[in-house]
Structure P
Amino acid sequence: MAKTSLYFLALIPPEDLREAVKRLKEEMRDRFGAGHALKSPAHITLQMPFKRAEEKEAQLISGLETFASHENPFPVELSDFDCFAPRVIYIGITDPEPILELHRRLKGYLQEKMDFSAGEVGSRFHPHMTIATRDLRKSAFHEAWAEFETRDFRDSFRANSLYLLKHNGRHWDIYRQLAFKTA
């Protein structure tokens, strides 16, 4: 049986913003016992985790490079905090439309050109950057949300690549950067 790996696709901000978000994730771990979000770098998920045979990895990367090479870079503005009660707290996206449009194109490409099933690409999509998830207990959620719902956060970055992340058995690694087209 072929060995499989677990992957997902995301937009990833530059290092300085990743570090700022990591500090927020560490605060969630230290103060509210929710450290699961630290298993991945700061990101905006575009394609939820999926399995592929490692022998097909080169094909996967090639197909994603083709898709990314036709996409235009765009600005992403992050603004304040929001939640999916009672387990997730995240940084909001000021104007999610460019990300929603990218996601629609990516979803179609994955299904039409790369043999992704409808179940793999999913149907619901709400762009966000998670700082606490899964292991945030309901009681801790209410305490954390009471603080974060009024806390300010503003930053931005230019989305100029699609990223392929790969699970190493413990956490997610940035595996490939797939550049969008350049002017």
Structure Q
Amino acid sequence: MENATNDAKPALPQDPTALHLHFIELIFNAASSQGIKLWLESGWAIDARLGRITREHDDIDIAYPQEHHDAYVKLLTDLCFSEFEQLDYGFLMRQNGVLIDSEPCVKTGAAYELPGFPAGSCPAEPEGWLNGKPIRCISWQAMHFEFMGYEQEIPKTHWRPKDHESLRLIELHLNDA
């Protein structure tokens, strides 16, 4: 007699960090198979550039090519993400308590850039590592630029400890870039 559970999907990781890593790999692999380049942003981009996990994350920030918007949203929907929420800078989707925060980048010549960010914000080649695999992430300069904008919205005195630590890590590596 065959085991009826053989067709069941594998259980998702229970650990929040493992669940985030699972979804990052799932999303980036699916996008790659469709010829869509993606870049990690914010906290996960810091961790990828460092090649190690520095803390728990509240969400997964991803930059995607604006011209692939519909295909990227469909890809996330096909991966069972839902609750699409359009924002002024991009959109949000969720699955199993994991928030995907996406913003478009635009093609400028042969490169992709986040609008208004320093040149080279979306490097063509992977410059980070997660789970022993190379992954694209935005540049240190782009992350610093983003934090300077964050500081305009929320004074540093109101930042969370992890925000201060993220900025410290970014500034520590700006000269390496």
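Computed from the coordinates by the stated procedures, all read-outs in this text should not be read as laboratory data. Please read these numbers as outputs of a predicted model, since none were measured by experiment. Cβ atoms are built from the backbone, for glycine too; each structure is taken alone.
Given structures P, Q, which gives the highest value for distance in nm of label points 7 Å out along Cα→Cβ at positions 17 and 113?
Across P, Q, distance in nm of label points 7 Å out along Cα→Cβ at positions 17 and 113 peaks for Q.
Match the computed value 16.8, 64 of Rg and Dmax of the Cα atoms in Å to one of the structures P, Q, and report its label.
Computed on structure Q.
When Cα extents along the principal axes in Å, for residues 121-168 alone is calculated, the result is 35, 26, 26; to which of the structures P, Q does this value belong? Could you put the intermediate results ahead of the total?
Working: P: 35, 26, 26; Q: 36, 21, 13.
It must be structure P, since only it matches.
In terms of relative contact order in percent (Cα under 8 Å, 6 or more apart), which of structures P, Q is highest?
Largest one: structure P.
Can you rank P, Q by mean projected area of the Cα convex hull in nm², for residues 89-128 alone and just name the one with the largest value? Each step should come with its number before you reach the end.
On the way: P: 3.2; Q: 3.9.
For this comparison of mean projected area of the Cα convex hull in nm², for residues 89-128 alone, the top structure is Q.
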